[in-house]
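K.L.:
Pasting the structures in now, so scroll down.
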Structure I
């Protein structure tokens, strides 16, 4: 009795597809970066006879194969669509969509991290800032605006602020939660658009006792097609963002530098717009200390901001109200060494942190 043709054809076709896929993966050059996932991809691990029986080598080889699979982006998209639209999952790996905004769940509240942040701020005040005019504020994340009413897990924002209040005694709190809304954020990223920070800027100026300069903003530069950090994680078709940089004659005249090296830096590093993370356009990315000098300031006030990446977009706007603005990121410099780079004398000081950083504040030192 002859074997039916389909019993031969199916395994032959299957094996053929496997061989074809293997051949395509072998001849396709390995990519160094994933623009969609915004991260470097694992390269082929070096081989030697010593690795022949090394399980870690084969684990690295497996990671390489997964990273360099030619249909990786397509398969990730199919997986996300299937889980979202076929199995009706409300989130995929803690990523969810609301009104064309991609969000990542920030949950649960890490109370020990909030206490650590408050204690660290109080330590810095005690060690460096006696006699200064000191304020602190919290920048809400996207979840604050949509998670409660849409049934997604979210942190207790009020409790978080109460924990900070209990551990920060030497600074005045500035409530910023009503200065922004969901559409002030990028759709595909966790950061705020610079043109969505104008209201926050006004509220900060009011609390800090600064009269806003009469210098209307214009669009300095636009960068379309921005794929934020959530774009690749979602693996779903979402409209891309546009980065709009604001300027005016006062901002145009500002110059910035790195006090740790003395090197001048661009307030807007336009070359970064073509890099793996276009948000690095602000000062060329995250650094320990940046100082902005405003030669057209209408007063002799100086501002020091202890902040994170959210503050880099806000800094040029706030610098309009000061003779100088110093931006410090404690993820890259220890507070114990600050006196080596900054002379703390009569400045106004603002601690301004986003919820994701406060909820994981052990990266601050």
Structure II
């Protein structure tokens, strides 16, 4: 059975160039980058060259890029370790950010959450109107992980920078898909994760603008200026840099090709299932994302049937340890819990083909019609 992978927002296949560089590094550059001898210096060189390459791709200085274990750590560090009596965020953030803000609230911090419109986007003025004299952090994701809707982070960042308010953006889904430049965004902090754009799992970055007064999430030695201690992973750093360079280099061409397939999938599904609804606005979303609701169809059941037919996607409701959790993103947009539970997220990648998209639409319509019958 042919398998079709349409869950790239969850993770993406490791790029061949990244794999080759990682294997070479794992074999030949195995020293501890904190050691002063030649083995350590070689490892240090691999880490710092990777840091420089990543910094250049996001418009940062190398000393502003800190390697982490991934997006969740980066979000948690940015949110928990900034001094604040008040924070502003949105109701559609990734669970890493959402749960970090809930932890802050338990410590006594006041947190305002801005709701999006039915189109999946928050309004910049709604965010900025919540900012007061005691606001120590504003956090708005660059693009939503469920709907792919791009948020007005540039407008928010510009205004906050003028007012001297620290701004964090979770760019985990955006980096490698749309241009990301920290100066253009006006952000003080930016989170990213390598495996979303074809790099290895277990490594990400937190960009910290010079002069941002952030504390430690992890305590240990003096690695990474003592702000993020722990033995660095040269292979992971090299793999992340190689993957990001390739993703940025092919962004326009790959984006156009993937967007065309994404639009074809939406069109074919609507032709075969006329009452299917695209969640979120059509324009202003990541080129890979199609979040579609099938009225009257349980999304979890549809997801399992798709998997049986070889199609990998994700549901609007996540089942964790036997508990079905309705999408907080879709309900924040105004969908009922039932409507949210009828939704499936399809996210395409560079290895997908038009033939796979045609086949997926046929499989979807066959399953939906069977379930309705």
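Values quoted throughout were computed directly from the atomic coordinates according to the rules given, and no laboratory measurement underlies them. Model, not experiment: these values are computed from the prediction. Cβ atoms are built from the backbone, for glycine too; each structure is taken alone.
K.L.:
A value of 5, 20, 27, 23, 13, 7, 3, 1, 1, 0 was computed for P(r) over Cα pairs in 10 Å bins from 0, in percent; which of I, II is the source structure?
P.N.:
On the way: I: 5, 20, 27, 23, 13, 7, 3, 1, 1, 0; II: 5, 24, 31, 25, 13, 3, 0, 0.
Corresponding structure: I.
K.L.:
I would also like to ask the following. Among the shown structures I, II, from which was the value 2.0 of distance in nm of label points 7 Å out along Cα→Cβ at positions 295 and 311 calculated?
P.N.:
Details: I: 2.6; II: 2.0.
Going label by label, the one that fits is II.
K.L.:
Looking at mean count of other Cβ atoms within 10 Å over residues 79-86, point out which structure of I, II has the largest value. Before the final figure, lay out the partial values.
P.N.:
Numbers: I: 13.9; II: 18.1.
That would be structure II.
K.L.:
Where does the value -12500 come from, among I, II, when helix-only ellipticity at 222 nm (-39500 (n - 2.57) for each DSSP H run of 4 or more, over all residues; to 500) is the thing being computed?
P.N.:
It must be structure II, since only it matches.
K.L.:
Name the one structure among I, II that percent of Cα pairs over 22 Å apart, for residues 159-262 alone of 42 was derived from.
P.N.:
Values: I: 54; II: 42.
Source structure: II.
K.L.:
With relative contact order in percent (Cα under 8 Å, 6 or more apart) coming out at 17, pick the structure among I, II it was computed from.
P.N.:
Clearly, the read-out refers to I.
K.L.:
Still on this model: Quick one: distance in nm of label points 7 Å out along Cα→Cβ at positions 95 and 191 came out at 1.8 when computed from one of I, II, so which one is it?
P.N.:
The value was obtained from structure I.
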